[in-house]
1. Just checking, which of 1, 2 has the largest value of distance in nm of label points 7 Å out along Cα→Cβ at positions 53 and 157?
2. Supply the structure label, taken from 1, 2, corresponding to distance in nm of label points 7 Å out along Cα→Cβ at positions 29 and 181 with the calculated value 2.9.
3. With Kirkwood radius over Cα pairs in Å, for residues 117-172 alone computed per structure, which member of 1, 2 shows the largest figure?
4. Quick check: 21.1 is what I get for mean count of other Cβ atoms within 10 Å over residues 13-20, calculated from one of 1, 2. Which structure matches?
5. Looking at structures 1, 2, which one was relative contact order in percent (Cα under 8 Å, 6 or more apart) calculated from, given that it came out as 27?
Structure 1
Amino acid sequence: MFERIKQIILAPKTEWDVIAGENAPQSKVFMGYVLPLSLITLVAAFIGYGLIGFSVLGTHFSSISWGIRQAIVQWVVMVGGLYVTALVINLFAETFGAKKNFDKAFSLVAYAYTPMLLAGIFYILPMLSFLVWVGGLYSLYLLYLGLKPMMEAPAQKITTYFVVSLIGMIVATGVISAILTAIFLRVALGL
């Protein structure tokens, strides 16, 4: 796992060719790679929001229940977003001349999400949580690089395939976030 993390971050072009030859089922990639890395976000968000807390306009907020909620929201958005992005990429594959294969699409997104999953450690200090999005930007670059070897997309269609997938990912993640926010807001207000 550590070698894969190092290679996908430092030498992504060659690592995508290695990953494309593995044909790992999504359940194996989830259990052996995504789940352990996603726990970084879960634990860091709980510590950051529940124990350390954050300040807004001079008022400090922290509570165990808030930490639990934030940990769940951040983890579900990240992991849910990963699955939804894989579904979107797989759904549009044939439209862009790529091969439809959910396991490959899932592996593509799982490994591309590596920088964002690692950056989840910044939730430990809520004022640094914006750095998770910086990791997310590098994740998008990795996703773009991986479309050709993983989904066998034609070179001339990769940019359009990437943009359409990105729009689908943003919409889906926004919907997941809105639903979770509404649920936790109702719970917090006792409705």
Structure 2
Amino acid sequence: MERGDKREAVMRAAMELVGVNGFHGSPMSMIAERAGVAVGTIYLYFESKDLLIRETYGCLEGQIMASVKAEYPVGRPIRERFLHVWQRLVNYFLVSPLEFRFIEQFHNSPYGVASRRDKILGKKDKDIITELFEEGQEQQIIKELPLQVLFALTFGPLVDLCRDHILQFIILDETLIARTADACWDAVKR
């Protein structure tokens, strides 16, 4: 296995195990075994489990944002861009349930809290979604609510629906995805 392949295998194993067992239930020894490497090999790539978790999340976040930015309707109306983002995220998660479970674990952990705090306090660069909400508020198209509320109204339903689809409580087809995206838009528009 090549050096880069081992690093990716470790991150993939971490995703698989954390998605099922949580962070505490996924010790480095178990991650190493799943990745097919020695425990010491992991430390050649990641100095700690915390760094492994953060870098795995960062890699996933980059993939997700690349998906959202693909065919992003730059310069189009706020509503059209909102619906594009929402539908891209849902479609990404539905075809990537492993990644979804890892991200869900991350966001519901102290790691996710720290990441959200940095984003809210402006310690991280603004992402395309934050910029969309701010632009919508400047144009008085989106309700004057705190960013956290806009995110909750938009992504709370998205996460719940993706989870329920993955658990086979509901089947999301393109029509239902579009109708739900419209309902979330209705929640944030003026």
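1. Details: 1: 5.5; 2: 3.1.
Top value of distance in nm of label points 7 Å out along Cα→Cβ at positions 53 and 157, among 1, 2, belongs to structure 1.
2. Details: 1: 2.9; 2: 4.7.
Label of the originating structure: 1.
3. On the way: 1: 12.6; 2: 12.9.
Greatest value across 1, 2: structure 2.
4. Numbers: 1: 16.8; 2: 21.1.
Answer for the origin of the read-out: 2.
5. Values: 1: 27; 2: 21.
Going through each structure in turn, the value belongs to 1.
Read-outs throughout are calculated quantities, based only on the coordinates presented, and are distinct from any laboratory measurement. Just so we're clear, the structure is a prediction, and the values are computed from it rather than from any experiment. Cβ atoms are built from the backbone, for glycine too; each structure is taken alone.
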